[in-house]
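Asks: What follows is a group of structures, each given as structure tokens.
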Structure I
Amino acid sequence: MPEPLLDVARRVDLFFMKKSPIHQAMARLTRTLGEMDISFAIAGAMAANAHGHRRTTADVDILISRDDLDRFKEQHRGLGWVDKFEGSKNFRDVVSKVDIDALIVGEYPGDGLPKPVAFPPPAEVAQISEDGIPYLSLAALLELKLASGMTAAHRPRDLDDVIQLIRINGLMQNYVDTLHPYVKEKFCELWHAAQIVDDY
């Protein structure tokens, strides 16, 4: 049964006021990982929001090393967090009822197959926001979304996110010089698409 429209509106309002369960889960996770001195960065849609592309999402993506993820789970599994299923790298915040999806350093975006762009160590690409939450830098976010969209046909949202981030941040075409060579051609293609304004 579809969610009532009024409930959807309330949920969206909470999200853009940064008072949603998603934001609560990010704050709680940041505190816990900070106490453990674990390096991580918020990725995915929430990182896109941090860089100006306002859109809702149902979960939180985090960039983290396998060793640090294992250490976190060893100490906190069953204490407010549970695995999504046995053996899963992903987990759930049972307090806020939000899923946390882990992007593992050294693995690959999109189709998961080896490619020149891999998930980097979070300490190299994290930017700390005013509220103390580490997000992927814009360049790292664009590289990962481009590499994902280029190799996973079922993830067209990643390429649309790139177009919107180009527009919202007023990126010039020479921004391509900051990106990995593997994604440069696709960035230029999407940069041109981002310059088109629908007149309707």
Structure II
Amino acid sequence: MRILITAGPTREYVDDVRFLSNASSGRMGYSIAEAAVRAGHEVVLVTGPVDLPVPEGVQVAQIETTDELRKSCLELFPSCDGIIATAAVCDYRPRQRVHGKMTKTGAPIVLELVETSDVLAELGEQKAHRWVVGFALESQDPRTNAMRKLRMKNCDCIVLNDTSAISSLENQVEILSPDSETVAEFRGPKTRIAEQLIEFIEDKIVK
């Protein structure tokens, strides 16, 4: 298979030096990319800025903003069999980006934020014969929020984890089906979970 994998955070710039982002390390997505290559698959990795070595044997597209992620995924998805979307997309961006660097004045400032594009939902609308595996990082009412995301993004399954996964070498995940059933649970090093997820997709998702 040819698999599109997204990983790492996106950034939304306030001015030319300051940005909104999150603490995603990209480790889960990179581990999945490595596991997929070891399993004999062709991998295209679209990655935000992370401090990780590029996995051997993968095609890489470096991005920063959500719009750049969207553009790369829309270009690459049609040539792939499916997507595993682990990227931690920044949900909001400043309505207006300041050119140059803002100078401190001693007075408060107000940032007006607007939602960024829902990249996976757009890909889910276009999936046709392809499969879509999403990730949901939730801390409140996790199953309800994960299932809402699965349906909004037209996923074949969604991988639910919580905030303890951020920057950790280990993880604990629950895979939910469109019928709200728990179809698999994995815990341990992210490298091992990546291998188990690829095996699950090969056995249960690929049609």
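Rule-based calculations on the coordinates, nothing more; no lab input. These numbers come from a predicted model, not from an experiment. Cβ atoms are built from the backbone, for glycine too; each structure is taken alone.
Asks: When helix-only ellipticity at 222 nm (-39500 (n - 2.57) for each DSSP H run of 4 or more, over all residues; to 500) is calculated, the result is -13500; to which of the structures I, II does this value belong?
Replies: Of the structures listed, the value fits I.
Asks: Now for a separate question. Ranked by distance in nm of label points 7 Å out along Cα→Cβ at positions 104 and 120, which of I, II sits at the highest value?
Replies: With respect to distance in nm of label points 7 Å out along Cα→Cβ at positions 104 and 120, the highest-scoring structure among I, II is II.
Asks: Further question: Taking mean count of other Cβ atoms within 10 Å over residues 56-63 as the criterion, which structure among I, II has the greatest value?
Replies: Once mean count of other Cβ atoms within 10 Å over residues 56-63 is tallied for I, II, the winner is I.
Asks: Then there's this: For structures I, II, which has the highest computed value of FRET efficiency 1/(1 + (r/R0)^6) of positions 96 and 112 (r between Cβ atoms, R0 = 25 Å, to 0.05)?
Replies: Largest calculated value belongs to II.
Asks: 0.20 is what came out when FRET efficiency 1/(1 + (r/R0)^6) of positions 32 and 160 (r between Cβ atoms, R0 = 25 Å, to 0.05) was calculated for one structure; which of I, II is it?
Replies: Source structure: I.
Asks: If you don't mind, another one. Can you spot which of I, II the value 14.6 was calculated from, given it is mean count of other Cβ atoms within 10 Å over residues 128-135?
Replies: Only structure I yields this read-out.
Asks: Ranked on distance in nm of label points 7 Å out along Cα→Cβ at positions 40 and 192, which label among I, II comes first with the largest value?
Replies: Between I, II, the highest calculated value is found for I.
Asks: For log10 I(q)/I(0) by the Debye sum over Cα atoms at q = 0.18, 0.20, 0.30 Å⁻¹, for residues 88-143 alone, the calculated result is -0.78, -0.91, -1.17, so let me know which of I, II that is.
Replies: Only structure I yields this read-out.
Asks: Using relative contact order in percent (Cα under 8 Å, 6 or more apart) for the comparison, can you identify which of I, II gives the largest number?
Replies: Comparing I, II, the top value of relative contact order in percent (Cα under 8 Å, 6 or more apart) belongs to II.
Asks: With P(r) over Cα pairs in 10 Å bins from 0, in percent coming out at 9, 35, 37, 14, 5, 1, pick the structure among I, II it was computed from.
Replies: The correct label is II.
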